[in-house]
Structure 1
Amino acid sequence: MRLDGKVAIVTGAGSGFGAGIAQRFAAEGARVACVDIDRGAAERVANGIGANAIPIAADVGAASDVEASVAETRERFGVPHILVNNAGTTHRNKPLMEVTEDEFDRVFRVNVKSIFHSVRAITPLMRDNGGGVILNVSSTAALRPRPGLTWYNASKGAASLASKSLALELAPWKIRVNALCPVMGATGLLEQFMGLPDTPENRERFIATIPLGRMSQASDLAAAALFLASDEAAFITGIDLPVDGGRTA
């Protein structure tokens, strides 16, 4: 049990990568708060895990919701040792001049401002508890951007750079911070990333850019998150870890 006795918060845990991370963490002994803006989705994942998980409905772009989710986790399970900022969104793949200001604001609110809120809410608790781990789910878009997703790419670049800076600033408190950079996966955002209908032919066009010949899966990201959250990675902080089948090689 690599996370035995640990308490974790996973945002965007109602589906996709977040659900996979929450399930893997629980299987390794952690008690997990499954946070999602969709309460029903959070409940389905938490109920599937069992007694070691709780569902929490929260909008990660709202400070009050983030603070409440941290407080509820602390009340139910204790001070969190691990935070996974996984919740994310995108604008549809399209020419940058067609992206509206509302779309831009939504992407940065969910992908970047959520990190600001969560860090402010949780790091004092981790500091007083002797340390912790923060994982921010960035993207290969931060390392090798695709056309048509400029402002999404920029938001993930911000997440990656923030992770490096947080790693430096929080190191004296024994809080490690790393970024995970998955390549495109078959999640609910797939059609928006492609900007095309989700057909086998269109999938193949994108898979052709991934040397290992497939999209990422929740299990791939969960395995990487487990390593970085565990004591096996005790001396690793401030990195971007591509989980990308060679896409950024």
Structure 2
Amino acid sequence: MARVSDAPHYPTGHQLLAGQSVLITAAAGTGIGFATAKRCIEEGARVMVSDIHERRLGEACERLRALPGAVVESKVCDVTREDDVRALVATGIASMGQLDVLVNNAGLGGSASVVEMTDEQWSRVLDVSLTSVFRMTRAVLPHMYARGSGVIVNNASVLGWRAQALQSHYAAAKAGVMAFTRCSAVEAAEQGVRINAVAPSIAMHEFLNRVTSDDLLKDLRRREAFGRTAETWEVANVIVFLASPLASYMTGEVISVSSQHP
């Protein structure tokens, strides 16, 4: 019998995104972006993945293209640069014909107390984690409006709701993502476009494990009702759901992907 702390079995695809074209930011490496790209392919989608790290992006594409039936495009993009963002959206449309789904996954964390945090630290986290969501959304919406359909899924965080020391810049950015999701969704609904967000608590992957202390990881696991961190693909599952027709009556929603208790 499986214990509550055991991760469930990896899901099989059900063609939830068959024929869809999906653009995902920050999809290199081992995090939620890569897991989302993989799950989208397994659900029948064509994907374009982007990241600021060219080598890691190339390695991610090799892994994704090894999946059965995979159609994978890629482009290096710094989401803090407007020219890069515009070029990414234009390339996605040119290479895949259209963009049905945008997943705004790019984000940047870090730990700093309020009294020691510099303007540069504050601004950098907000630029990558919040303003990039605005830039990408602004760039893709005209294309989706012209087609009268489309879906955007933003990656927020439970820290947009909950307090944690040394995370004021990141929490402010993610609370901003939540507010932006709600407000932009009201505008986009009139044009047939849905905008929602996920708010994970903690999804463990190789990079996070390297930059997070053992004591903090132990404390974060303790807070989770399942006694474990989420798998990145468990967060990706919810992103796929929000991108799919199964969520056709959902917009402006922020879905907590968490078993965290107070």
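Observations
- Per Kirkwood radius over Cα pairs in Å, for residues 124-171 alone, the highest-valued of structures 1, 2: 2
- Origin of the derived value 48, 35, 32 (Cα extents along the principal axes in Å; candidates 1, 2): 1
- Cα Rg over 2.2 N^0.38 Å, for residues 12-83 alone from the coordinates reads 0.98; which among 1, 2: 1
- At a computed 0.65 (FRET efficiency 1/(1 + (r/R0)^6) of positions 20 and 100 (r between Cβ atoms, R0 = 35 Å, to 0.05)), which of 1, 2: 1
Bear in mind these aren't lab numbers, they're just calculated from the coordinates by the rules spelled out. Since the structure is predicted, the reported quantities are computational estimates derived from the model, not experimental observations. Cβ atoms are built from the backbone, for glycine too; each structure is taken alone.
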